Structure I
Amino acid sequence: MEIKPDIRHLYDMKDVIYDKKWLKTAENLELYYMYRGIKRKNGLRYDITVIPGIMLGQEYNKTKGHEHMKPVGEIYKVLKGQSIYLMQKGNPVEDVIAVKAKKGDIVIIPPLYSHVTINPSKQELKMANWMDETVKSNYKPLMKKKGACYFYTKKGWIKNKNYKKIPKLRFKKPRKTMPKDLSFLKAGMAEQQTR
């Protein structure tokens, strides 16, 4: 059985794009492809997302960004290319983290963090994730603020002016190995450590 991807188009994300001038004349590009439910195991779902290495005007291609409707984490592995995982917690934002990752690297999104994945290169990014299959994604909080609290552009990191106060961006390193037990990703297990 072949899984068809959900395709995220530019016009689906117009609220969270930094370069509004470019957006006015841009075509409704295909920005990324989500292959959901490739595998299922112990209540977890395995997905693959492919993000082409294109520019959105001044900004690097990215996902729309979401948080989870329950306090659960998510785990990503870069299969090809490189990525930046931008995570923020709270409203108002009390913490913001960026993790730069390349092929083979693992990144854990902690519970209660909204997250956006950025492809900071001209190469295609392909990544896999495991998450609780019962948990839905909520895109509204980031859409309401017109994106995450930082944008990654040709000029580097730029603060989103729709946030009153933004903490300094912290950088963390990715993991090199996948945890053997992924049960911490399941709803109800969020109080366990993700490190």
Structure II
Amino acid sequence: MISQNEIQEINKIEGEVRGAVFHTDAKYILEIKGEDGLAKAEAGIKKLNQSISYGKDVKATGWYPLGWRILSLLSVKDIFGWSEEDIFKMGNSAPKYSFIVKTLLRYFVSLEKTFEESSKYWEEHYSVGRLEAPEINIEEKRLVLQLKDFKIHPVFCSYLKGYFMAIAKMVVRTEEMNIEESKCVFRGDDYDEFIVTWK
């Protein structure tokens, strides 16, 4: 159960996120848990914050408090008893539901192009943080992503691991891919770093 103190702290998080993320959450919950599960998730998130919705009240391209993103993830984690692996799977499925991702990936035909444009892509979803790709090595089949100025909540680390791996897989088109969070602000590092490798 999420405490009132935790909710208050999360609501203080600075920055905004596109409403599309809540629609993406809803589509995933609907696929995994069905209509009853989505209704349960909607009721649960309303208990934490009456303003948050998975429905049409939230506009896909609108900007909403970033804390709501965390409350959504923590709420479904709590309601369904999900593990970090389940949150990873949720992040990994997210790109296939996101119209923003589908729109952007239409223009990115290679791994290099996709992740060279990662900062612009990030800014389409989040008003804070910087996503960079300091290493894109096709020969060694290795990609390094760094997320800076974005200390939000540990639950989001698992989600992002799944999310970044799914984006990379859409471009590389391989089934054998791994991702490691080599640096994390919640482990004392200056930024989050994700290393993607494939065969």
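One of I, II was used to calculate relative contact order in percent (Cα under 8 Å, 6 or more apart), giving 25; which? Don't jump to the answer; show the numbers that get you there.
Working: I: 25; II: 21.
It must be structure I, since only it matches.
Comparing I, II, where is FRET efficiency 1/(1 + (r/R0)^6) of positions 22 and 134 (r between Cβ atoms, R0 = 35 Å, to 0.05) highest?
Details: I: 0.35; II: 0.70.
Between I, II, the highest calculated value is found for II.
Can you say which of I, II returns 14, 47, 34, 5, 0 when P(r) over Cα pairs in 10 Å bins from 0, in percent, for residues 38-149 alone is computed? Write out the running numbers ahead of the final one.
Details: I: 14, 47, 34, 5, 0; II: 11, 35, 35, 15, 3.
That value comes from structure I.
Determine which structure produced the value 19.1 for mean count of other Cβ atoms within 10 Å over residues 14-21, calculated from the coordinates; the candidates are I, II.
On the way: I: 16.1; II: 19.1.
Of the structures listed, the value fits II.
If you work out FRET efficiency 1/(1 + (r/R0)^6) of positions 6 and 70 (r between Cβ atoms, R0 = 25 Å, to 0.05) for I, II, which one comes out largest?
On the way: I: 0.75; II: 1.00.
Once FRET efficiency 1/(1 + (r/R0)^6) of positions 6 and 70 (r between Cβ atoms, R0 = 25 Å, to 0.05) is tallied for I, II, the winner is II.
I have 18.5 for mean count of other Cβ atoms within 10 Å over residues 46-53, calculated from one of the structures I, II. Which structure is it?
Working: I: 18.5; II: 15.0.
Computed on structure I.
To test your reading of the models, identify which of I, II gives 22.4 for mean count of other Cβ atoms within 10 Å over residues 158-165 when calculated. Intermediate values should be presented prior to the final figure.
Details: I: 12.1; II: 22.4.
Going through each structure in turn, the value belongs to II.
Going by mean count of other Cβ atoms within 10 Å over residues 110-117, which of structures I, II comes out largest? Provide the component values of the computation, followed by the final result.
On the way: I: 21.9; II: 17.1.
When mean count of other Cβ atoms within 10 Å over residues 110-117 is computed for each of I, II, structure I gives the biggest number.
Given -1000 as the derived value for helix-only ellipticity at 222 nm (-39500 (n - 2.57) for each DSSP H run of 4 or more, over all residues; to 500), which of the supplied structures I, II does it correspond to?
Details: I: -1000; II: -17000.
Source structure: I.
Here, each number is a calculation from the coordinates, and none is a lab measurement. Computed from a prediction, not measured in an experiment: that's the story for all the values here. Cβ atoms are built from the backbone, for glycine too; each structure is taken alone.
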